[in-house]
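Heads up, there are several structures right after this.
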Structure 1
Amino acid sequence: MREHVKDRIDEIIGMIYESNIVTSFPTSSMLLLKYIDNCEWTDYRRLAEKNRTDIDGIAHYLGSRDGCTIYQRSRDRYLIAVNTDQHFPRLRWTTAHEFGHIFAGHFFEIEGQILQKQWYMEEEADYFAASFLAPLPAICMLRISSEKQLMETFGLSKTAAALRWREYQESGFGWKGRSAPRRVKPVNIWPEEGENWAL
């Protein structure tokens with residue numbers, strides 16, 4: 001992953017969570033529409049009906065079975081199209097992933113309307129999706145202690161939960177699978193009135 005894009009994504013995720021738009025988990029990827037005025041969302045079924053074809057035809061045209069973002073440069077607007085026939089956790093991930101392409105600025109690196117699969121862009125969009133749907137600080141604060149708990153709390157698929165759990169354990173957040181620290185008796189560190197600090 002490119003460091004400057006990772007930094008941009010981290011900054012954007014921080015701003016999103018500081019705005020308090022996310023009030024509970026699992027969160028909805030559709031909340032991200034509030035941050036991009038020139039973006040709309042649709043599903044493959046509507047596109048298929050509009051174009052008198054089937055979902056396979058739309059998937060073939062867009063080059064993805066799961067989802068795609070189209071950028072209309074002449075009008076500076078985005079359309080996120082997602083195949084809603086996916087398992088719900090996968091649907092949420094796909095939608096967040098497509099938003100990730102926009103927030104990462106990928107469309108300013110190409111000339112066309114549809115991204116061609118580039119491994120680094122896919123990795124960056126996945127990083128955005130993971131950071132939005134299951135932020136590491138939230139995993140730590142909620143004291144998530146297993147992949148299963150991560151999957152249930154944040155509404156991730158089994159595969160996404162396994163990957164995020166590994167990232168969490170390698171991140172420096174949380175207990176990394178260790179038991180919680182033992183509780184210690186509180187210590188009064190303040191001097192009595194009139195006493196000096198003694199070291």
Structure 2
Amino acid sequence: MSWIQTISYQNATGKLKALYDRIKGPNDYLDNILKVHSLKPHTLEGHMQLYKNVLHHRDNQLPKWLLEAVGVYVSLLNGCDYCARHHLRGMSKLLDDEPRSNAIYDSLRQNNPGSAFQDKELTIFEYAEKLTLSLQKITEDDINKLRESGLNDGEILEINQVVSYFAYANRTVLGLGVNTDGDIIGLSPSDSEDPNNWQHK
């Protein structure tokens with residue numbers, strides 16, 4: 001599951017048990033990326049607040065499937081198969097269009113988003129790639145390019161935060177050896193209307 005000790009739902013107590021109850025999916029299920037925080041419940045709480053607010057919040061303007069696709073791309077660029085698999089499933093469920101989902105995944109896996117996206121959406125993926133692989137080269141011109149493509153500053157912030165969240169999540173997974181053994185791929189706290197609902201479904 002990971003290279004460090006974790007605490008199962010059955011053995012959890014106190015604050016950890018309360019957080020697990022707030023997060024868990026069917027049959028007390030918990031993703032491995034969340035259980036890896038179990039020795040430090042406060043970091044689990046921080047992770048969930050960031051994740052829910054960045055990807056699953058009612059005030060986001062951009063389509064959730066697009067935010068998930070950006071997460072898949074960043075994860076592929078960082079070599080994080082765990083996050084790529086989970087969020088590809090999330091993107092696919094939201095799109096409900098298997099051929100389109102497959103075409104998007106193939107384009108991102110080949111680092112060729114231009115074969116699946118154009119105009120504003122392609123500019124988003126170009127920014128995500130640069131922020132992931134060459135972040136020290138980001139300039140105000142990159143933000144102006146996003147604006148010129150039709151994004152407003154709030155949407156630019158959304159994209160920036162998705163890329164930044166996945167930098168964090170990917171390094172949590174890769175740095176601690178988290179794998180998908182026992183995971184149910186693609187569950188998420190998808191109730192965007194309630195920021196406090198972290199239940200995975």
* To do: Can you spot which of 1, 2 the value 16.9, 53 was calculated from, given it is Rg and Dmax of the Cα atoms in Å?
  => 2
* **At a computed 1.0 (distance in nm of label points 7 Å out along Cα→Cβ at positions 68 and 92), which of 1, 2** => 2
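Match the computed value 1.1 of distance in nm of label points 7 Å out along Cα→Cβ at positions 100 and 156 to one of the structures 1, 2, and report its label.
Details: 1: 1.1; 2: 2.7.
Attributed to the structure labelled 1.
One of 1, 2 was used to calculate FRET efficiency 1/(1 + (r/R0)^6) of positions 108 and 148 (r between Cβ atoms, R0 = 25 Å, to 0.05), giving 0.05; which?
Here the read-out was taken from 1.
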* Asked: Quick one: helix-only ellipticity at 222 nm (-39500 (n - 2.57) for each DSSP H run of 4 or more, over all residues; to 500) came out at -18500 when computed from one of 1, 2, so which one is it?
  -> 2
* Any idea which of 1, 2 comes out highest on FRET efficiency 1/(1 + (r/R0)^6) of positions 36 and 172 (r between Cβ atoms, R0 = 25 Å, to 0.05)? -> 2
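Taking relative contact order in percent (Cα under 8 Å, 6 or more apart) as the criterion, which structure among 1, 2 has the greatest value?
Greatest value across 1, 2: structure 2.
Values quoted throughout were computed directly from the atomic coordinates according to the rules given, and no laboratory measurement underlies them. Treat the numbers as computed from the prediction; the structure is a model and nothing was measured. Cβ atoms are built from the backbone, for glycine too; each structure is taken alone.
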